[in-house]
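The numbers here are math on the coordinates, done by the rules we state, and not lab data. Computed from a predicted structure; not experimentally measured.
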Structure 1
Amino acid sequence: MVITPFANARLVRILCTALVAAAFTLVPPALGAEKEGSLTPCLAMDAAGGPIYPTNTFVPSGKELVAMFSLGPDEAFDKLSSRWIAVDVGDVAPANTKLAENELELKGRRSGLLRYSQTGPLPVGKYKLEVTAGGKEWKTAELTVVEPPPEAVERDKAAPLFELGDGKAIGYTMTVTPGAGVKLNIPNAKAGDDGVVRAELLQKFAAPDDNGIPVETHINGKLVSTGYLKNDSTGLTLVAQKRGDKVVKAEEPHPFFKLPLAHGMEWPYKAGQKATGVARVWGPVPIEGPEGPKPGWVVVGKEDIISEGGAPAGAVTTERHFLPGFGMVKEVRTSTIGGKLDSRQEVALNTNRAFEIVANPAMKGRLGRIVFKFPEGSKCDNTHVAVLKGGSKAKDKPIQGGYGNASYEVMPGTYAVLVAGKLVDGGQVKSAHETMPVVGVIRLNADISTAMKIFDADKKTEVYAGYGSADVGLPIGTYHVQVAGQMEEVKVEPGKITEF
């Protein structure tokens with residue numbers, strides 16, 4: 001992406017005096033604010049007064065610099081003053097050029113956004129925001145404007161941003177935190193002693209049908225909803241949902257994003273029967289994905305919660321991170337009622353990947369290989385392993401199977417594997433590559449007369465039953481060992497033997 005910088009310093013001064021706005025956005029007090037006040041550069045602010053995508057780095061095409069302020073519990077000021085400075089923007093302007101300044105009457109407000117914006121692209125370089133409070137220096141933030149990587153925008157404009165093929169599965173960890181006095185009701189998941197719900201979430205994609213691309217959402221291994229997506233060169237849109245045995249088309253499709261993406265673009269969407277929301281795009285920005293940070297996009301939707309009488313009762317922000325070619329890697333949904341936190345739900349890509357894929361130079365031709373390899377020193381000869389085609393269910397017949405360490409050559413595609421009684425979807429097989437389910441071992445130590453059972457994370461699905469000592473190979477994750485009617489949680493870690 002090539003951005004034309006300002007021609008000279010004189011033009012910068014003209015824009016600073018005539019066309020630049022330094023703005024304050026006020027919100028209710030930040031929920032869960034730090035003990036000391038803070039000044040956090042970011043892209044935007046969520047419904048509860050927290051920063052969205054904290055970053056000190058901005059792109060020229062954004063035409064703005066943003067920071068969120070939050071006063072500490074012991075701080076009380078009548079006014080905040082801000083001064084934006086171009087510290088070093090090369091030949092575009094002299095060092096430490098003052099861009100804009102403003103003063104804000106707080107009137108009891110304790111958090112908000114400070115924003116510098118202009119009509120043209122920002123020059124690449126270093127900037128600074130100085131904030132004074134009560135007539136004294138309070139906080140300073142350093143910001144940088146950099147060119148985005150060109151590969152972030154080089155793609156086939158006639159193709160969708162993602163590949164959502166039959167059998168693709170993406171695993172996430174879900175954390176839902178309630179506000180004070182709020183009790184959560186999440187399907188197939190229970191809150192811990194701290195009131196927070198933690199669960200595993202899996203999205204499975206199937207072949208397109210007349211309704212769209214089916215996507216099933218599973219929480220802790222159980223199906224909780226099915227939606228239908230439109231995924232093409234115009235964007236990604238939710239077009240229908242399954243209710244019972246019927247597929248109900250959306251009165252107004254909900255676009256998750258529209259193509260072609262561009263920094264700052266916005267679009268309205270319908271949020272429920274009475275309210276509408278507005279989505280905005282930032283990018284390309286670094287997005288943390290399965291292979292580390294890569295250029296991607298942040299889409300933030302903002303909407304009001306409407307009361308039965310039609311008046312605003314609260315607010316919702318939904319922050320989604322997208323990686324081209326992969327899909328969504330993060331979603332944070334923050335809702336407030338009456339200015340107080342109702343809940344904050346974060347869904348993040350599970351970095352404990354269920355499969356590892358490595359090239360094997362010795363392999364030739366079209367086939368790939370699925371390899372089961374249990375930790376060195378374990379004795380898993382009695383652990384059953386199997387390969388199932390596509391987004392398979394446990395009832396499907398395996399196409400390959402055996403016991404212990406084993407490898408099976410298969411055609412490229414998406415497979416599920418069965419290890420002991422645990423099914424894992426989403427194994428991608430490539431030509432001349434080895435796909436290895438990430439596994440560990442629970443080592444049971446008991447007398448031969450002692451009955452031992454292992455259950456999945458839901459404490460209901462049995463994955464192993466036997467007597468006495470045994471090495472049980474399993475995919476990584478959380479399990480529960482049952483002895484004499486009592487259960488204890490055990491974590492299976494990659495390549496490790498966990499003693500029980």
Structure 2
Amino acid sequence: MYEAYKALRNFARRLNRVDALLQMWSFFQNINHGKQLPANFCRINKEGIPSLKDVIHPWELDILTREVILHSGGSKERDLYNTDHLGAAINLIRKLTDIQNRENLEATVLYEMQRIYQQQAQWHVNTKLMLARYLKIYKTECLAEVLTKGTTLTIKQFYTLGISISGHFLKNCLYNTKQDYTPFGISDEQRDAFLEKMVFGFDDLRKRTVNVQEYNENWSYTINPLISTPLVVMDPYAPNIVICPIPFYLMSRFSEGLFFDIAKIKGYENPYGEAFENYVGDASEILNDARNYSVIKPEPYRVGKNLRHGADWIIEDKSGAILIECKAKRLNLKARYELDFKALYGEIEVMARYVVQNYKNLDDVLRGNSSSLHSYDHIYPVIVTLVNWNLFGPKAFEQLENSVSNHLEVAGLALDYVNRHPYTIMSVEEYEIALQVISQTGIKEFFSARDAEGHRGWMVLPFIRTRFREEIENCRTDYLHEEMKELQNELAIQVKA
């Protein structure tokens with residue numbers, strides 16, 4: 001693998017590090033926001049326009065950015081604005097991606113599909129929804145207190161700084177970290193506390209990248225350290241000037257990525273889980289425009305001397321009900337990218353326990369122990385995760401099915417619950433789309449179609465796009481607009497002032 005890799009390494013050594021990283025910024029701005037590229041890029045686009053969109057994929061640019069960090073220096077022998085040079089780099093990446101697991105591909109092709117999906121999924125996120133969703137979650141009082149206590153910043157201050165800097169990078173490739181934010185109620189000390197989490201010097205970034213780099217079947221999936229520190233100081237003699245090669249990573253870092261700061265704070269687990277649970281209930285109500293279903297918070301109940309709380313939420317309509325368990329746990333990093341699937345199977349075991357926990361809730365409902373739900377033949381357990389686990393492909397589903405059966409048996413629950421009341425796992429992003437479709441079709445029709453042959457092992461969004469094409473066209477994405485509107489208005493007023 002390393003012998004084949006040398007060609008890409010040698011190419012990157014001929015790039016100028018500053019020029020290349022600024023060019024990467026422009027490529028991502030082009031793909032995500034339509035920023036104009038030089039006219040010579042028309043020649044590689046079949047539409048004849050100066051754009052990389054649908055020509056080069058963002059995950060390929062992510063890999064190339066990582067290689068620039070690892071190997072580029074002061075040379076200008078290669079230039080990524082030269083389309084021949086850029087094409088050569090991308091072809092080398094595609095070649096390495098093809099050969100990194102070629103010897104074992106026949107045996108591991110289904111696992112490889114899982115890794116490919118994990119790699120590509122993050123680049124299809126609705127960024128506006130992501131920002132609004134996490135703002136609403138972090139604003140929950142119990143979690144907001146934990147965040148402020150552990151970081152000295154409120155969530156409003158995090159977002160004010162994050163949105164302001166992200167907005168700056170829409171048009172400018174350099175940012176001066178000594179900007180004055182006191183008109184927004186943010187002191188220089190608080191600004192610096194924010195930037196300390198986001199900024200890294202280039203030399204230190206290179207060392208960190210070297211430490212995580214792999215030259216084996218995991219090469220193309222190795223994590224890019226820019227995810228955690230997306231702003232880079234290129235010149236140690238000008239430490240206040242930073243660049244942002246991949247702007248999406250900055251927006252992810254001050255929203256979803258705040259988890260890594262919160263997770264360092266003692267006692268964060270319960271507030272974090274409670275905030276997510278509250279969010280799911282609120283979002284369910286917000287999306288219930290047509291009042292086609294009811295959102296129920298189950299009352300605690302006793303079974304013998306034991307107090308039980310049941311499902312986190314129940315969605316009910318005339319045709320059936322959904323038992324919802326909310327889980328904020330993230331998929332382990334190794335489980336996302338390593339070809340050794342021990343890590344993934346360990347995480348699947350965790351998910352199986354979540355599923356069976358919800359089957360215990362179902363069992364109490366069917367036995368009449370819980371009075372929060374009417375009697376239905378059609379009750380469907382659903383696990384809603386904060387971050388998409390992307391459990392894609394037949395191998396992952398097969399392992400999950402086996403684990404669920406094993407845990408049902410250990411718990412003394414009926415094994416045929418899986419057939420009579422099939423479970424579904426979906427991310428909150430998928431849930432918000434699914435609930436809008438369910439509002440149109442009804443609970444029974446949606447889950448009966450999902451339980452049909454050929455659909456059960458599918459992820460939720462591909463299933464919806466295949467089975468409910470007309471209904472998904474009626475789904476909206478502006479339902480959290482108010483979460484960001486107030487903050488954006490304040491920023492606009494201060495900018496004008």
Structure 3
Amino acid sequence: MERGLSPLIGHRLLVEQRQNWRFILLASGIVLLLVAYLLPMFPNRITDARTEFSGGTIVEMAFPALIYDQFYIQSKLPRDESLDNVTIQVAPARLGGSGYGWLAQALSAPKLVPVLSFVVCMLVPLAAAAASLALLLLAWSSKFGLVEGLVGIAFSLALVAPFALALSWLHQFDFSGLLLHLEPTYLAPSIGFWIALLATTLILVAMTALHQESEQPMVTWWALVFAVGFVAWLLVKTKPQPYLEIWRFISDGILVTLRIVVVSFVLILLVSLVGGLGRVSKSPVIYGIASLYVELIRGIPLMVQLLFIWFAMPQLFDSIGFFLMNVSPSLNTIGQKLVDLRLSPFTAAVTGLTICYGAYVSEIFRAGISSIHRGQMEAARSLGMSYLQAMRYVILPQAIRVILPPVGNEFVALLKDSSLVSVLAVSDLTRRGREYMARTFLSFETWIMVALCYLVLTLFSSRAVELLESKTRFER
């Protein structure tokens with residue numbers, strides 16, 4: 001479909017166009033969904049659970065807002081015991097178990113994190129309705145008709161809304177088929193749920209038909225990020241032993257990994273800028289130093305550099321320190337500081353990544369600066385600018401747009417290569433995975449979870465780089 005051929009985009013809609021069946025179906029679905037959230041959706045809830053094991057171990061749990069971690073308790077068997085019996089108590093939910101009542105109940109829970117996924121599942125259909133309503137009102141009132149940019153957002157939310165509703169019901173018994181089997185009548189969804197499911201289906205059908213009026217793709221690469229994250233979350237919920245236990249063990253390693261990557265990348269940009277300017281410098285000394293750094297560092301593997309910084313550099317500091325102390329007594333203080341100097345694992349990791357990636361990104365900066373026509377520099381100098389002023393105000397702003405895609409790719413590569421810092425005793429994501437595997441010998445499950453975590457981070461970073469690139473792209 002060529003741009004401008006859609007009868008609903010680019011101009012004010014006529015009366016008969018506003019009464020198009022797709023708009024009517026969309027409006028019906030929105031109204032039906034908002035009404036459904038006022039009706040009982042899950043009228044009963046599990047308030048207490050008692051889990052008994054064959055060896056006499058008993059675990060009792062109370063749930064003031066929503067059940068959670070019960071499936072994990074059932075799956076995590078004590079040593080030499082098996083699951084014997086599970087009993088639950090069911091009570092009426094607040095506000096008749098309506099959708100809005102469940103949202104209020106979950107948001108008022110003492111701990112929000114355990115019920116956060118349920119809140120998201122309940123909010124997604126409402127978000128789909130809100131986006132569809134905004135699209136509908138703008139299409140009816142705007143002089144541009146159907147807003148093409150909003151179509152993709154509303155369609156994406158409508159696509160996941162029915163699944164989000166189904167997952168919200170699974171939360172009621174913590175994804176445990178055993179609990180559902182204990183009280184199937186009380187835990188069955190009520191009329192509000194089925195009406196909401198019908199409403200989200202109507203919205204999806206209408207948005208699918210309206211999406212054909214736009215040029216936007218049905219599925220973008222952002223969906224891959226969501227899909228991988230959803231797979232990891234589903235593993236945690238449907239098989240909490242061992243995936244929930246693995247997640248809780250390695251989650252702090254994700255923060256350490258992100259901290260190392262962000263700090264290293266900032267320093268890499270600074271080192272690369274200096275290195276790139278040195279590589280295009282007309283001074284033989286500056287050019288030689290920058291070129292020597294790039295050639296030497298790029299010829300040594302990152303792992304070797306990290307091991308050198310962690311194990312060999314302290315010996316280098318000791319040798320320099322003892323040499324200074326032997327040269328002159330006045331240098332004893334400096335020499336002793338070098339002897340006592342030891343890098344922390346975090347500092348050694350950041351230093352190694354900065355030195356290694358600084359050499360690679362320096363070449364990217366050099367190529368970006370060299371791609372700008374030399375006439376730009378000559379024009380800037382003819383206006384009275386110094387060399388540094390011309391670089392800062394004329395050359396580098398243009399070069400940044402050229403180097404942004406490869407620099408973004410280096411950030412994604414840095415995110416993956418940060419796993420190598422685990423050899424320095426840094427408790428990053430990889431090392432936490434190794435520690436858990438050493439404790440439990442669950443190698444397949446552990447590395448599946450670690451791989452999914454890395455995949456979510458790298459896919460999200462790649463999409464963010466693409467978005468940033470699209471916002472700064474220009475015709476050359």
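Results, tabulated for the structure shown:
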{"read-out": "Source structure (of 1, 2, 3) for helix-only ellipticity at 222 nm (-39500 (n - 2.57) for each DSSP H run of 4 or more, over all residues; to 500), computed value -17000", "value": "2"}
{"read-out": "Computed 29.9, 95 for Rg and Dmax of the Cα atoms in Å - originating structure among 1, 2, 3", "value": "3"}
{"read-out": "Test item: semi-axes √(5λ) of the Cα gyration tensor in Å, for residues 326-365 alone calculated as 26, 10, 4, pick one of 1, 2, 3", "value": "2"}
